[in-house]
1. Given that helix-only ellipticity at 222 nm (-39500 (n - 2.57) for each DSSP H run of 4 or more, over all residues; to 500), derived from a single structure, equals -8500, which label among I, II, III identifies that structure?
2. If mean projected area of the Cα convex hull in nm² is computed to be 7.2, which of I, II, III is the source?
Structure I
Amino acid sequence: MAEEEVADIKKAEQPEQLSIVATATDGIHVLAVAGDIDHHTGVALSRALDLPRTPRPRVVVDLRQVAFMDSSGINILIAAHRALTEAGGWLRLASPTGMVLRTLQLVGVDTVIDCRDTLDQALAD
């Protein structure tokens, strides 16, 4: 097997990593996400969005460094939106671009979850 073929096989077996950096600004949880959100990486996002003991949780997911999101990511965001709303809080999406923005628009998530063009807009009340 050629060295190039071995590299392709290893790449296929190891999904891209998803990086999530959690910070807080004025009591708002900010999750800066980088990488692809799919069925391999979505668990990390789901865990980061789970804020069980936070009263009235307010969360912004910064998507500017996400190039791809499949239905797994959509389902995670919808579930988080419902859970946060039920807890008296909210979820906003910031800076979705390219294919991610198009996906959100095609399935209508942008009409359910507040989507803002920039992180600053998402953090403003």
Structure II
Amino acid sequence: MADSDKAHDPGRLSVRSAVTDGIRVLSVAGDIDHDTVQPLRQALDLDHLGTPPRVVVDMRQVTFMDSAGLNLLVTARRATTGQHGWLRLAGVPDSVMRTLRIVELDTIIDCYPTLRDALQP
């Protein structure tokens, strides 16, 4: 598939970034996989997250996640906690939550039912 074709692919990944009360909120939509993970990887770069890095990944619109996404979240969690910050997930769809539970990533990264819950101190 050519790059121009991917621009119209409904499974492509988009990441919007905002700051709420000093917390970086990354709103993610689409598939998180080997071919699409780069925008999220860039958004989770410590240089963009503040000090200490406090990040909520709003996953309500994520349609699929494979091992590339899982590995990225593990790496991001290590990086943020290494800088005395944290990483939280919000609104994880059931299909993606099943994957997180299978690999027990939900025991390492705090998962919240809503963005509002994840933003609480």
Structure III
Amino acid sequence: MAQFRYIVSDVDQALAFYCDQLGLELIEQYGPAMAIIRQGDLELWLAGPSASASKPMPDGAKPEPGGWNRCVLVIDDIHALVASLRRQGVTFRNEITAGPGGKQILCEDPSGNVVELFQPN
């Protein structure tokens, strides 16, 4: 099983996005600090501002959401999901693109973390 950790601005808001909009399953929640969600063999750990993973580093650098690293969610119907997410106001960084293995698009969770939606050929 692969585990990823995303630093998020608000755990409840992130859960609404990942579970309600993208269909991942809530495994465990530790109040506003952290939650663990799952899709197949992927576990995503959502760490809020009060989580230990969000504490500043010794040099003062503070972990924060965003960037280009991402988890990839394999889906069945990219066009239908993207249309639904657009109606719900989800932000996308690009349009659906096709490559040799399938179609993909990048959306953002409520904290600005990138999620790749991928439909294999």
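Just so you know, all these numbers are worked out from the coordinates, no wet-lab data involved. No experiment lies behind these values; they were computed from the predicted model shown.
1. II
2. This figure was derived from II.
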